[in-house]
1. Thinking of 1, 2, which structure, once distance in nm of label points 7 Å out along Cα→Cβ at positions 144 and 224 is computed, gives back 2.8?
2. Out of 1, 2, which has the highest value for Rg/Rh (Cα atoms, Kirkwood Rh), for residues 80-215 alone?
3. Looking at FRET efficiency 1/(1 + (r/R0)^6) of positions 48 and 248 (r between Cβ atoms, R0 = 35 Å, to 0.05), point out which structure of 1, 2 has the largest value.
4. For structures 1, 2, calculate mean projected area of the Cα convex hull in nm² and state which one comes out highest.
5. Suppose you compute relative contact order in percent (Cα under 8 Å, 6 or more apart) for every structure in 1, 2: which one lands on 15?
6. One of 1, 2 was used to compute helix-only ellipticity at 222 nm (-39500 (n - 2.57) for each DSSP H run of 4 or more, over all residues; to 500), and the answer was -9500. Which one was it?
Structure 1
Amino acid sequence: MKTRFFILLIAFVSIENYCKGQDLEPVEGINGKHGFIDKTGKEIISCKYDNVRPFSEGLALVRLKDKYGFIDQTGNEIISCKYDAAWSFSEGFALVKMAGKYGFVDKTGKEIVLYKYDSAWPFSEGFALVKLNGNYDFIDKSGNAIISCKYDGAWSFSEGLALVRLNGKYGFIDQTGNESIPCKYGGAWMFSGGLAPVEWNGKWGFISKTGKEIISCKYDYANGFNEHLEGLALVKLNGKYGFINKTGNEIIPCKYDAAGFFLKDLNR
């Protein structure tokens, strides 16, 4: 029987959460409901919600009877559970869905961007990606369309550039909407650690923000560099997995049948 090897790389994020003031942790009670405990295990917010998410920017997303809202760290419902769907706060705003349309609210629950979009994504680097009538735009925090896209696919900004797709090919635009890296790649993913994985002629490598090939396109598959993995990227070569650094050196050789990583929070 063939032995299969697995790499499990653990990034301990509890210290990071502590430094960010993440003092409360989600927990599921014996009643099947969810609430929050402090670092001593004391229940601070009663287990009464159907689901909860960790606190983000001082508020936590909660679900009660299939409706979503937000609470503060004392358990007060700051934004009532009335939305059909919602996402955690990012850059001061939360993406919410009501009556099939998406919009944004601030931390008081005030509607900042009207519920009118067919799809939307949370704010990143000052912009939110939205879709209306099949067209993509990037809006600012006042709801103004800053970048009107001609592309048939787009992703949120990361490190100053946004991944876009045109006629099946991928490239990147800057925050003025200029196509800084042409749509010529068969596949790509967002920038992380100054590099982006791209696919060229069926092989994957990494480019810089100027479009220069930094790591040759020779891999069967490549993931983005991960800050929780000390700047390593998962790659696949000749059917085997390993990890490389940003200069392309194999830190963990490509010899494994499968590889991955998970994040472990020691507070849980």
Structure 2
Amino acid sequence: MRAGLIAGANVLSFSPLYFRREWGIGYEQVAPTHLDQIPEIVTNHSWRGFNITTPYKETILKLIHQIRHPVDKIQATNTVVVETDGAWTAYNTDYEAARELLPQYAEVHGMWEELWVLGTGGAARAVAWAHAELFPEKPIRFFSRQPSKGLPFPHPHEVLGYEAAQDFAPTRRKLIIQATPLGAYPNPQAMPPLSLEAIQPQDVVWDLIYIINPTRFLQVAREKGCAIESGMRLFRLQAQKSLDYWFSVHKRYQRALAGKP
């Protein structure tokens, strides 16, 4: 079986190495120069499915035939299945993985009172939506460099500038999810522009970056006494879920070729 990753030209991903070594499938990373090139890429590489990352998680939806929850809510996908009839179905396995991990982190580290999400991209919304479904009563605050920009996230939330973080009481325990690319290659020393005074020892800090562990942001949080989690468990779990979807359709292809119902 073959699959792949659609990514921007400057994206460094662990996915090709992980899928080839861990699961023994053909997996390539391709950087199209335009969205319209993606169907030809998928056909030429005979992919049963593919992952999508920056900058195509939202724009790829223009090419999708069917969507699965919560892609309709957050308007972002990271996994596409090429069905036996050629239709493309969009999933969000970041969301599915976060649905499993968030209760585990709450059990290990203790429950928090509110959620802060640094960034507003597809991964940020996917993980926040899982949180909204699991803990609907807990406030959700996104922090962004463009707080006035509309956000496809139909659950009560705030979108604030980073400078607003210092306006909140430091006594409330937070889960802080770092969902920006800051701190990944090629600049591993970068951090989101969140005031370090806003991070308190009782907080739980989860950085979705997995290719560097711990990131500089997690190192600082750990020095302040916070419980920390890297993005590696999320990466592995969402990858497994993507693979399960692709193998499911691959088996249907094989049965059809064998003349079996």
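1. Values: 1: 2.8; 2: 2.3.
This value belongs to structure 1.
2. Working: 1: 1.02; 2: 0.99.
Largest one: structure 1.
3. Working: 1: 0.10; 2: 1.00.
Largest one: structure 2.
4. Working: 1: 17.2; 2: 14.4.
With respect to mean projected area of the Cα convex hull in nm², the highest-scoring structure among 1, 2 is 1.
5. Working: 1: 12; 2: 15.
Answer for the origin of the read-out: 2.
6. Values: 1: -500; 2: -9500.
For helix-only ellipticity at 222 nm (-39500 (n - 2.57) for each DSSP H run of 4 or more, over all residues; to 500), the value -9500 is produced by structure 2.
Where a number appears in this text, it was derived from the coordinates with a stated rule and is not lab data. Only a predicted model underlies this, so the values are computations on that prediction, with no experimental measurement involved. Cβ atoms are built from the backbone, for glycine too; each structure is taken alone.
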